[in-house]
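In what follows, structures are represented as structure tokens.
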Structure I
Amino acid sequence: MDRSQKTDAVAELNAVFNEMGVVVVTRNLGLSVAQSTELRSKMRDAGATYKVAKNRLATIALKDTQYEGLEEYLTGPTALAWSMDPVAAAKAAVEFAKTNDKLEIVGGAMGATKLDEAGVKALASMPSLDELRGKLVGLINAPATKIARVVNEPANKLARVFGAYAAKDAA
């Protein structure tokens with residue numbers, strides 16, 4: 001990698017660190033090409049990105065960003081996962097690490113909040129942004145449904161009473 005490629009890599013990572021909602025640092029303990037491809041695919045499906053980056057270049061890119069405290073995690077064969085959704089990258093990395101012992105969660109950060117391995121796993125257990133939106137829509141919709149039911153119920157009861165009297169008179 002020549003100097004211009006390194007400069008481009010640092011600039012790209014710096015842009016990522018300035019824009020993303022969460023960054024997860026993982027340690028690659030000998031993933032095969034097929035396993036790495038599978039992990040990248042799962043990350044992409046979750047709306048996240050997974051990239052192996054040189055630790056020195058990542059450390060330089062971290063300067064003057066909210067993720068500046070991640071330098072201590074960048075030792076050994078590491079890779080970075082990131083996403084705008086604060087849960088997506090953590091969830092995808094933790095799910096993959098459960099089934100593959102060659103990927104280890106080291107730590108991460110959500111904005112300026114630094115997370116250790118347990119923190120990343122706790123973040124992964126939370127519902128995603130889309131799930132939360134669905135729950136919110138359901139909560140907003142529920143009162144309207146209940147109001148409609150309450151408004152219609154007296155008329156339904158009255159119709160049942162009239163129906164019962166009509167059946168009684170017919171018999």
Structure II
Amino acid sequence: MAPKTPSHPWLGLAGWWLLSFAAAALGALASIQAAAFYGQLAQPSWAPPSSVFGPVWTVLYALMGFAAWLVWRAPGQPGRRKALTLFVVQLVLNALWSWLFFAWHLGGWAFADIVALWLLLVATLVAFWRVRAIAGALLLPYLAWVSFATALNWAVWRLNPSVLG
């Protein structure tokens with residue numbers, strides 16, 4: 001018997017968006033004073049203003065949730081469960097980063113977290129791509145942004161050792 005397509009696909013999309021934006025909300029709780037804190041830090045010349053982060057992350061979380069939904073809608077595909085598990089784990093590391101950097105001012109731990117996030121994100125992207133290529137492609141902007149954020153985390157951490165440990 002072939003696996004059934006999940007019933008209520010639009011509820012599934014809402015669920016994956018809810019999960020993605022829940023991770024965003026969890027990170028946002030740690031980032032309430034992020035703009036002020038970020039503005040006080042020494043930054044490399046290529047650092048964007050704090051006003052860029054919110055809109056970029058909003059688009060990325062929407063793309064992430066949509067990509068996860070596409071994978072979820074592919075029952076019976078080999079690797080589907082693993083891909084969705086990787087997705088959830090990388091969301092946890094994504095939310096944790098804001099706490100490490102903005103709430104707890106632990107630049108080194110935040111850098112370790114974002115490197116682990118990047119590795120998990122690559123694994124998630126590959127796993128998504130194997131299930132549905134478009135789902136993997138939808139994670140490419142997220143990978144690009146996390147790559148940039150990793151370099152920025154490193155640079156800001158190194159420029160602010162007394163504040164970020």
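The numbers here are math on the coordinates, done by the rules we state, and not lab data. The structure displayed is predicted, hence computed values, not measured ones. Cβ atoms are built from the backbone, for glycine too; each structure is taken alone.
For this structure, a couple of remarks:
- Relative contact order in percent (Cα under 8 Å, 6 or more apart) from the coordinates reads 30; which among I, II: II
- Look at mean projected area of the Cα convex hull in nm² for each of I, II: the largest one is in I.
- Which of I, II leads on FRET efficiency 1/(1 + (r/R0)^6) of positions 113 and 145 (r between Cβ atoms, R0 = 25 Å, to 0.05), largest value: II
- Each of I, II could give Rg/Rh (Cα atoms, Kirkwood Rh), for residues 57-136 alone, but the derived value 0.99 comes from I.
- Structure responsible for 12.1, with mean count of other Cβ atoms within 10 Å over residues 41-48 calculated and labels I, II on offer: II
- Structures I, II, by distance in nm of label points 7 Å out along Cα→Cβ at positions 73 and 105: label with the highest value: II
- With mean count of other Cβ atoms within 10 Å over residues 65-72 derived as 22.9, matching label from I, II: II
- Origin of the value -24500, where helix-only ellipticity at 222 nm (-39500 (n - 2.57) for each DSSP H run of 4 or more, over all residues; to 500) was derived from one of I, II: II
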